[in-house]
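Listed below are the structures to be examined.
A short reminder: the numbers here are calculations on the coordinates, not readings from a lab. Predicted, not measured: the structure shown is a model, and the values here were computed from it. Cβ atoms are built from the backbone, for glycine too; each structure is taken alone.
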Structure P
Amino acid sequence: MSISNPLRDNLKQIVDVESIITDNRREHYQIDGVSPQAIISPSFVQEIQDVLAFAADRKLSVIPAGSGTKLGIGNLPEKVDLVLAMARFNEVLEYEPADLTVTVQAGIRLADLQMKLAENGQFLPFDPPYAERTTVGGIVAANASGPSRLRYGTARNRVLGMRIVQSNGVIVKSGGKVVKNVAGYDFKKLYIGSLGTLGIITELTFSLQPLPETERTLILTFKEIGPAAKAASEIANSQLLPIFLNLFSNGVPSTTFSGTILAIGVDGYPETVAWQIDQVKSLAKQNGVISVKVIEDADQHDFRTAVRAFPEGRWSSQAIICKANLRMTDVVNFSNTAIEIIRGLHYSVHMMGLMGNGVVYITISEFPNDADKLQSIAETITKLRKHAISMGGNLIIESAPIEIKRQIDVWGTAGNSIGLMKQIKAKLDPIGMLNPGRFVEGI
């Protein structure tokens, strides 16, 4: 369906013609098979304010987007009217290498920012899925930081400040440009992980890290998950400081590594890295490791790319991606039970546990598009969710076919916090214009 002439003509009155993305790009911004009526790619804040006012007057929904990599996260949309694509907000506004801080527009791609920072031997320690295409605003809106969160923290730890355009057009600033900014309420954290339901993030300030002198990845193979988990627990509770500590129950997709794998990333000065490798090998040997392989350079790059891309399910034409959030001590018990629950599906299943973070990703792929089979998968996911809840955690579905989303809420229940969440939504987006119906319990 092409953009209607009246809508196109009205949009031309408030934004530059170049800001209206042509119809042939609309499929790129589809949300669960629904194409937006129009896609606006603003180049300055006033355009955002004008588009929000335009949408409010006409009771249109507005869905914020970066490069579109995370548009599939969330429940089926109530309606998809205007997508506000922030790709033209892609400038580095202020960079202070000596202070290890950078202020950027939200639409800059992470890969482009990393190239700029690398010129001064620094980086932003995020390694999310779709790292080549994702924008920093999308990372923050989805709180998608990646496996290195074990060592470097998540977006909540790295965002020093931000600017947001609220649904009524008011510009809000939260935080600042220094690390020790402790004055006032930490309002910015409301927007981290809110999936664009509370406002349009336009500007972000991050704390940075120096690039490490040396990086290595250890790949430990075990006969079964028990010894691997014990080794992971001992590493997590030791003096070692791994970047990531990931346990795979059924090999690492897109690599040659199969079976039960414990992948460990270390970095720092050469001497420190060498010491950590020796310590890991010693702990692994005590826990019956079958083999230990240390990789670097191109092999390391390819392997870490596969680990980072695990939540993409890129090895399959379609995949269901579930994410369980648990106590760190419950990861292994949950994983063992999950294996038993999933075993009856007879499809390709992989699990990756972020040991030390309490996160387990489960992927289901190579399944037929058959109504009965998809219903069986939905029932299995419901069992997994109930198991996670019984352990004091939760389970969300990050990616799934439309048929699955029709059968099961991707977020589950928010518990006692839902009342407060709805109050915040009503205060910051009183007409429910921003990404309506897609967040927790239909917010």
Structure Q
Amino acid sequence: MNIEKLEHSRVKVTFDVKKEEFETALDYSFNKNNAKVTIKGFRKGKAPRDVFEKHYGVEALYEDALDYIFNQKLFSLSKDESFEYDIVGNIVPDLDKETKVERGVDFKASLEFDVRPEFNLPQYKGVEVKEADTNVTSEEVNNAINALIKPKAKKEAKEDKTIALGDIAVFDFEGFIEDKAFEGGKASNYELKIGSKQFIPGFEDQMVGMKEGETKDVIVTFPTNYQATDLAGKEAKFVVTVHQVLNEVLPELTDDFVASLNIKDVKNKEELEAYELNELKKRKEVAEKDRQTNELINKILDNTVIDMPQSEIDSRVKALRSQYENQAKMYNIPFDTFLQLMGTDKEKFETETYNQGKRNAIFTEVFSKIVEVEKLEPSEEELKADLGITDDKKKVTQEQYQQSYSKLAYNKFIEFLLANATYTK
């Protein structure tokens, strides 16, 4: 047996097929194929070997005989302790172009397959990452409280009746391109918070300073990636008439109002501020941990030199593509339209999906190797606790077990990276 390493973590194993082995494979193939046929004068599957071969030719047995040979060689390879590779992806059997397969003659054959890549881990301890910033300002607390009570806000007419950023305007508008009204460009008594950026860039800014009863032409250009392709990139004039300018007045934080929010252990303004401060801090801690984790992983992956097998990349790319295709189906829209709404096209999507799939495949190898080297595998006790297994309680599927193993190992992996990082200001 000859083992040849190819590019992209691929291996070719070439082996001799002795005539005696091939004869055994032909016996297997005859039993398999004879059971399927009826030859005149014999019951189905009962024709003698010489009759079968005379009727169909011995060559009719070659395909299944070769499959038998390849399967036997692969089985032997899996049991061979000196074979140091982990096989991944599809296995491709091959015969040399010059090889002539015939009965009673030795010949060579080979198997090609991808294997787990061999690589050296880059530095993964002491990787620099910015310290977590979990400080919460009084302004952030006030904004969180305002967002919480905003649904209970009242709208009141503004005294000076002049639009400013943050005001609510009630207005009519009609859009024109080259003096022709276009579909979907007209509305009456439309209510909009100025500065919310719901309209085309520049539209809301030009409304600042308008007064109740005023009519004005607002000139804007539709973005080039606008979802209505017949309008994308075109300049438009909107005739805008303001009817009302409103202030949004938030309720006063009296004890009675705060109690009406039904937040546990929060009965006054001070307790509400403390509650929001704590909630914001917890969210920032989670966000900062995620940021640090992503930063560490990306730095490690950027420094990883690895010749990934194509089958591993392809499987990740396929999974990503299916994920997006399923989203398009869920919204019941064509995939090309879905890509447009994402702000991309098919060519760019394929490139980005391939790069992300390759990145995901590399991460799997780096993650697995660090878990192995640092002995971060979850224990049986940890797995049982996570799966809720007791001596007298429930069995789990292999899939459930694997999901639990991956989750626990990943959590240990993240905590290990964070514990061994170098933090900078």
Have a look at P, Q and say which one yields -9500 for helix-only ellipticity at 222 nm (-39500 (n - 2.57) for each DSSP H run of 4 or more, over all residues; to 500), as calculated. P
Among P, Q, structure where mean count of other Cβ atoms within 10 Å over residues 126-133 as derived comes to 12.9: Q
For structures P, Q, which has the highest computed value of FRET efficiency 1/(1 + (r/R0)^6) of positions 94 and 310 (r between Cβ atoms, R0 = 30 Å, to 0.05)? Q
Can you tell which of P, Q yields -0.38 when log10 I(q)/I(0) by the Debye sum over Cα atoms at q = 0.11 Å⁻¹, for residues 110-221 alone is derived from it? P
Ranked on distance in nm of label points 7 Å out along Cα→Cβ at positions 6 and 278, which label among P, Q comes first with the largest value? P
Match the computed value 1.16 of Rg/Rh (Cα atoms, Kirkwood Rh) to one of the structures P, Q, and report its label. Q
